[in-house]
Structure 1
Amino acid sequence: MDNCIFCKIVAGEISSYKIAENNNFLAFLDIKPFAVGHVLIVPKKHYRWTYDVPEFSEMWQFTHQVTQKILINLNPKFVNYLTMGNQVEHSHLHIIPRYQDDALVSFFDQIDKFRLEETSTELLEIAAKIKS
């Protein structure tokens, strides 16, 4: 994709802070991180959504390898993962290290106000639709 920033990073047209790469994926630091060590994982081929990536399980294995490096070398309390794609239309995973009292604590403390309140009947109907 000509205008895709992640495709340009993969092609080396835009510099990045590379963490790791293999034949199919690239890991680099997010330049506007939510936390120290916030890494993006992108496929080297352009796919719009993460669920479109044929090597989906390999993408998560690669993500796990990068996560292990973050855990060992940055010592966060734990790690969150996000798959988005709303801002950059190229499949990507966020690895977000979490630290004691980091800025995301207040964000996630407020997440409950966005949750749906569904009845048991509604949940059963949704589960049936997904399973069918």
Structure 2
Amino acid sequence: MSDMRTPLARVRGLGAAREGTGQFWRIRLSSVALIPLSLFVIGWILSLKGASYDEVRASLSQPVVTLIVALFIVVSLDHMRLGMKEIIEDYAHAEGGRLTLLVLNTFFTVALGVVSLFALARLAFGG
């Protein structure tokens, strides 16, 4: 049978899931965003080598540092979730198992994000 999609849908590349290339571009954009964020976080961590707890807290009390680290956490966790989603969709063949793994992937990412951002806030704002 011939392709039942409209010419516009064929050009846009939207499949049955209506996601098309959106997820592809989201992964690519998050990886590009992670390049400068990762370089900043690695440089910041290396600058704190041998620093005391109070020095780390003082560094995190600077709003720019806290915001960049928080952005790094959020973007990297979203990138991880999207990448794992792709792997699960490609290699988990049983429908029930796939759905379970997708839900666990999302819950794990959200839990890790909440714990990470909570720890960052505690360090940044004192506590």
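Points to keep in mind about this one:
- Computing FRET efficiency 1/(1 + (r/R0)^6) of positions 103 and 119 (r between Cβ atoms, R0 = 25 Å, to 0.05) across structures 1, 2 gives 0.50 for structure 2.
- Value -10000, calculated as helix-only ellipticity at 222 nm (-39500 (n - 2.57) for each DSSP H run of 4 or more, over all residues; to 500), assigned to which of 1, 2: 1
- When FRET efficiency 1/(1 + (r/R0)^6) of positions 63 and 87 (r between Cβ atoms, R0 = 25 Å, to 0.05) is computed for each of 1, 2, the one that comes out at 0.85 is 1.
- Of the structures 1, 2, the one that 22 was derived from, the read-out being relative contact order in percent (Cα under 8 Å, 6 or more apart): 1
- Ranking 1, 2 by distance in nm of label points 7 Å out along Cα→Cβ at positions 7 and 55, the structure that comes out highest: 2
- Entry that produces 39, 18, 11 once semi-axes √(5λ) of the Cα gyration tensor in Å is calculated, selected from 1, 2: 2
All of the numbers you see were taken from the coordinates with simple rules; none came from a lab. Since the structure is predicted, the reported quantities are computational estimates derived from the model, not experimental observations. Cβ atoms are built from the backbone, for glycine too; each structure is taken alone.
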